[in-house]
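Throughout, read-outs are computed from the coordinates displayed, never taken from laboratory work. Since this is a predicted model, take the numbers as computed values, not measurements. Cβ atoms are built from the backbone, for glycine too; each structure is taken alone.
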Structure P
Amino acid sequence: MIAPLIVAVVAFLLFGMASDLHHRRWLQRACSARRAAVLRTAAWACVGLDLPLSMLAEGRVFGPIVWVATLMAGAATTFCLLNFARRRSV
């Protein structure tokens, strides 16, 4: 059950890093249009991979329910990480 949650968090982190604001804040450089498209594509691939993982973990009946729950938890976790976590100075 932990694998779908990790994949969901990774998906939303990729979505977040596709935005110029978060990309600039965490990586100190602008996000090009090509890089944003690659990040979004990878994020959608993770969302698509999350459903079979959830169904594998919980079965055909509860798998989609777990999928939606992990997506919501992943979005909430990513929101908190990207907006409230402090970036370490290097």
Structure Q
Amino acid sequence: MNNVLESIEYFRKAKDYAEREYYEPKRDTEIITNLFNTAIKSLEKQIPRKPLEQQLNINKDLIGLCPICMEMWVIKYKGYCANCGQKLDWRD
């Protein structure tokens, strides 16, 4: 996970640099910023997050609500949310 955090920090710094240094045309700056934001968001999804509202379903499977999209109930044996791709940490 350390590589993921380092990569996120790298992309944040590169995005800040690009926003400072590329003044014209504005459209190019927006494209570069969007590319960096997409990379950062994708990397952040690799950082495991605890599912919310963990409980047992009728089949006695542990399920939880994805903390990012809040849309998907995920069964414990799934390592990622099927809706948004967030990596999940089921450890107690």
(request) For the read-out distance in nm of label points 7 Å out along Cα→Cβ at positions 39 and 71, a value of 2.6 was computed from one structure; give its label from P, Q. (result) Q
(request) Of the structures P, Q, report the one carrying the highest value of distance in nm of label points 7 Å out along Cα→Cβ at positions 31 and 63. (result) Q
(request) Assuming -14500 is helix-only ellipticity at 222 nm (-39500 (n - 2.57) for each DSSP H run of 4 or more, over all residues; to 500) as calculated from a single structure, say which of P, Q it is. (result) Q
(message) Comparing relative contact order in percent (Cα under 8 Å, 6 or more apart) across P, Q, which structure shows the greatest value?
(response) P
(message) Given a value of 1.00 for FRET efficiency 1/(1 + (r/R0)^6) of positions 15 and 79 (r between Cβ atoms, R0 = 25 Å, to 0.05), calculated from one of P, Q, which structure does it belong to?
(response) P
